[in-house]
Structure P
Amino acid sequence: MKQINYQKIFEPIKKKFGDVKIKTSIILGSGLGDFADELNLVTSIDTNQIEGYPHSTIPGHSGKIFLCEFSNNYHIVFKGRIHLYEGYSTEQVILPAVISHLFNTKYLIVTNAAGGISDNLKPADLMLIDDIFFLHYKSKFKSLSKYPTHKFALSKRLNDYVFEISKKIEIELKRGVYAYSAGPSYETPAEIQFLRRAGCDAVGMSTIPEILYSSNNDIPVVAISCITNFAAGITENKLSHEEVTETANIVKDKFSKLLKNVIKELPKNWNS
């Protein structure tokens, strides 16, 4: 596979955004793309204007990168995640995380839509990801290297900090384990039962590559799932992407309030 020239992709973004100090980079999941409207827009760039940047083919993932200002800091917001199931490589999927690293972002916040497995979760819940499960994809993500040999990908201390923010603003934030599934089809009921027995609380088709890359480049990561549906076999309902986006739309006010408070309250630097 042809090696990706990250610097070449980064250059037009850097030229458009200028020499700015970024506090947080935020990758928005399915149905959560309206969050950028909650911040003060400085400028933006369409990813289809960037040579070599993959195009998202999924509804709710329009390709835009925003430079925003909020609470006296600059933030980058990625609207339009790309997935392995669209035919892209791991090296392409992690592009938002790589761009964030090139901007020397202080934090990466990754969000996604996920199916609830645990009895503790229902549609419209928000779940802070405490740990990740990707047992069958270790070899696929070997290019992301050192994890888990030297540290956990997600910081319990940072998650505890975010959880305290949620309590302060009276937003219920669940916590749990996020399992990765490559997609594009939803998991079978038997697969969901396996994940439940393995201790997983929710399942989705993204997020883990970005977490692994950022962890290995010493970028503190906060990962939040919007539970948009019950996973296969939990109920008799048929799964659909329309259900995912409809539920995400219901929860967007709660999600925006939480995210704005998190990016405001995170300290300038985090010593993990």
Structure Q
Amino acid sequence: MSFVLSKMLWAVLRPSALLVLLATLGALRGPGRGGRTLLWLGLGGLLAVMLLPLDRWALRPLEDRFAPAALPAWVDGIIVLGGAVETRLSADRDRPSLNGAAERMTEFVTLARRYPQARLVFTGGNGLLEGGTPEAASARALFQSLGVAPERLEFESASRTTWDNAVFSHDLLHPQQGEVWVLVTSASHMPRAMGAFRQAGWPVLPWPVAYKSLSRAAGWLPDSGLAERLLLLDWAAHEWAGMLAYWLMDRSDAPFPAPLER
């Protein structure tokens, strides 16, 4: 139920949809005070996204939270989280299709070659409300086409959320105390993922990829089109809201997970 409810709420409350909704309601309500307020809230928000790098300001703290770990000579296993596969498009075209998080998959293959002894794990089902083919099916075909030996690969295909990724993978793999596992996911998603894996009792080393925000030195001017900035702002808001929700639901070890002191 929480999965379905979160998807329905997010369809309306994500920044891009909310700003358009406010402007539309304001226009429909007419010239009264309430209508003008809604209209200017919506249009003003869109104008702010157009003129200011709000997406960068929202993404940068997430992407900077965890630096890539200093990996040891021996790694027992490498886990890559789903989220990079376009499941409907992959099924329609009968070939793996990736989105803006594709670096999760390519970096996973790079690490697999760096650590030939490591167990290789992909965790990802289908995060769509209507269900469908799990990501793991396309991931299997993609990894094999990139030269990863099928016998090295293990798949968890029932998860629909980051919390599921952590819990279901732990149940599948039974990691032992002292083992070294590396977690690969998008940099902006890494704080929530690390919080979930720790709460599930699985300490992992972060390997963030698929960075989207430029450095603070890039200035105040936006560096992409409005549509792309809205998309990135949506993603950042999704992660901030997700971390808060996970903290409230006891699915994370901190409201804004950070690297542990050693």
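No value in this document is a laboratory result; all are computed from the given coordinates. For clarity, every value in this text was computed on a predicted model and none was experimentally measured. Cβ atoms are built from the backbone, for glycine too; each structure is taken alone.
Looking across P, Q, the calculation of semi-axes √(5λ) of the Cα gyration tensor in Å that yields 26, 21, 19 traces back to P.
If mean count of other Cβ atoms within 10 Å over residues 7-14 comes out at 12.5 when worked out from the coordinates, which of P, Q was used? Here the read-out was taken from Q.
For the read-out Rg and Dmax of the Cα atoms in Å, for residues 63-134 alone, a value of 14.4, 43 was computed from one structure; give its label from P, Q.
Derived from Q, not from the others.
For the structures shown (P, Q), mean count of other Cβ atoms within 10 Å over residues 39-46 is largest in Q.
Of the structures labelled P, Q, which one yields -16000 when helix-only ellipticity at 222 nm (-39500 (n - 2.57) for each DSSP H run of 4 or more, over all residues; to 500) is computed from its coordinates? For helix-only ellipticity at 222 nm (-39500 (n - 2.57) for each DSSP H run of 4 or more, over all residues; to 500), the value -16000 is produced by structure Q. Comparing distance in nm of label points 7 Å out along Cα→Cβ at positions 55 and 119 across structures P, Q, the highest figure is found for P.
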